[in-house]
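Undergrad: Below: a set of structures, written as structure tokens.
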Structure I
């Protein structure tokens, strides 16, 4: 309720109202641990006196104070209701203008796995809708979302079925990391070809030679770097190997490879300083 209602109609403002304490039910004693002593109205000095009423068993206040409190609550309720109505109006206006765009983005998001980079981009963009209305820049938000969806459509259009069976794979290493299992840590890599990607273990010959080359060239101690630091040297390099590929059940452009052999990797290109 947002309208002010006089809590004590007909009473003078200077009159004092006494009410039984709701914490101790008027006893002045509260059943809780305490090191403070109170003189209560029922049992004298105790160490479990009620902090709410300080052992008196009641609260007293002026009628004028109660009316001021009631006015404040009414004003706060009105302000809260005004904010709710303003937010509802903004939401309706936003929905009328951007509803179809948001629905498309949500439909795309629902079909993506958590690890898909577009899942993260769309989630961040859509989460911004519920942010501070003062700081929210609708034009910038719309531009960003449309760019994300265009990039997503381009990626989907460029997808091609991943290779299948035992064959030679030629592609670019996009990521490499150690994956833990019950059998220990295995170095895995994501290889991207023309419209497809495959995931599997880095061939041992490549892992061994590149590990040695990395630490020989940099003179670093692998014990200081920790596991996995050197794998960044694999990213962006072309690799060719033979493996058995099984396409994913949920994405035909993605596959999993096993038993990699006959591996060759391009030379690492040094960054210009």
Structure II
């Protein structure tokens, strides 16, 4: 264990957090960042059209910690999942330079355990084939602690960690809707392993998709699934599976409607044909809803 920890202590990691009007969440994330057993070399917070107290909050942290920076990106675009977020992440990544071993994209509404980075890099240290990973997320509601499930080879968009070589080999983060699924597929295609890990556990301060509404988030998930080339049968099964989670029934219906809308409106698939073919082959061989 000593040798592993010694290696981990020498790693350089950089973090980017895209955010818009999330002053209610940023302080909790910032506090958890500053308490890490291994702090980042750089943490860039990219504020997109923020009109709340986010800038003031993060300016305070940047004055206290020389590894914290904040930039503002102001344009006419509305908040979107997908391509817009990927664009903001890339803007932050450009400021991180080239002297790093791991890159992390962490959402503003996460709260990390104090050893989050330490545990994540231990995972990488134990597997030379691991290219992308993410920790486990849970929310707290009236029913208590609820773990957010993802499929075995899908890394969570709000908690991505990329090995430098892997990110280089897939050509960086694609500025497309569904980027956080495309990167997994592209990494697998060139021989990397992608997987979430059960630990460390991260508190998600709001349910995935709740920023724009869970139902509309399900609709968008269906649209993104079409853009990535999901088979209709797999998407139907996935939508049925989604009906068992809150909001019951309607979430799954909304997801399949988003997928169907993309088909009926003849929306083009955004990913390369080779990526679509690879994904379809995987889903056909393992028809299991997630």
Structure III
């Protein structure tokens, strides 16, 4: 009788143990793989054209929400830009925060911006400069003429208008003029302009001694909607130009860090003398 009672109990214990081990095997650590399908994380998210997936878009929004907020002046520029024809040209708030962090950490006083659009990053960078600091901006507003009015009004109404010098001219011509004027050198340069001239901008900055030793050059859109990851898309002129730029800067003269912030941002720092 005791043996008969023991057998079912033993079988039940074995079954419970097997179930417990099975649960242990099934219960994997929660990772981004699980988050990508988690309704609590991505349920209400629409994928952004730059981020590509619901999870990447959610992560970007989370990072923005957990970074220092933009000033009212910068946020107002962002809001006005949404009414223009090409609001997708606006940089990410995280790009502004990154630029501000680098400016403060390097104690920069002179910043050059190639491609200003509506003044979003220009005002953000000027806010991070000490009194007496300057942001020189180059843009001819050919991509969207209406952006010029937004930019000029935003700069004029900001508390840092005295730190921003807007030059309405084509960027290559403007860089050559700055060099002729001896306007450099600059501590930081931010490039967010036409993609076909990215290499030319960086080379001219270097050749014309417009950069201080150890200066940082930040280039936006170096992932370009992720098209540079796909070789068959490189027949597109802008994509091909960005892919070529990404290769070009790896030649040894620059320390390169490409960051997956929104559409990609690459940080260059001069580490070798020009040939």
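Read-outs throughout are calculated quantities, based only on the coordinates presented, and are distinct from any laboratory measurement. Small disclaimer: the values here were computed from a predicted structure and weren't measured. Cβ atoms are built from the backbone, for glycine too; each structure is taken alone.
Undergrad: Taking 133 as the value of volume of the Cα convex hull per residue in Å³, for residues 83-178 alone derived from one of the structures shown (I, II, III), identify that structure. Each step should come with its number before you reach the end.
TA: Values: I: 154; II: 133; III: 94.
Value 133 for volume of the Cα convex hull per residue in Å³, for residues 83-178 alone corresponds to II out of I, II, III.
Undergrad: Taking FRET efficiency 1/(1 + (r/R0)^6) of positions 99 and 203 (r between Cβ atoms, R0 = 25 Å, to 0.05) from the coordinates of each of I, II, III, which one would give 0.00?
TA: On the way: I: 0.00; II: 0.20; III: 0.70.
The read-out comes from structure I.
Undergrad: Which one of I, II, III has semi-axes √(5λ) of the Cα gyration tensor in Å, for residues 147-186 alone, as calculated from the coordinates, equal to 29, 18, 10?
TA: Source structure: I.
Undergrad: So if we calculate Cα Rg over 2.2 N^0.38 Å for every structure here (I, II, III), which label has the highest result? It would help to have the intermediate numbers written out before the result.
TA: Working: I: 1.86; II: 0.98; III: 1.37.
Going through I, II, III one by one, Cα Rg over 2.2 N^0.38 Å is largest in I.
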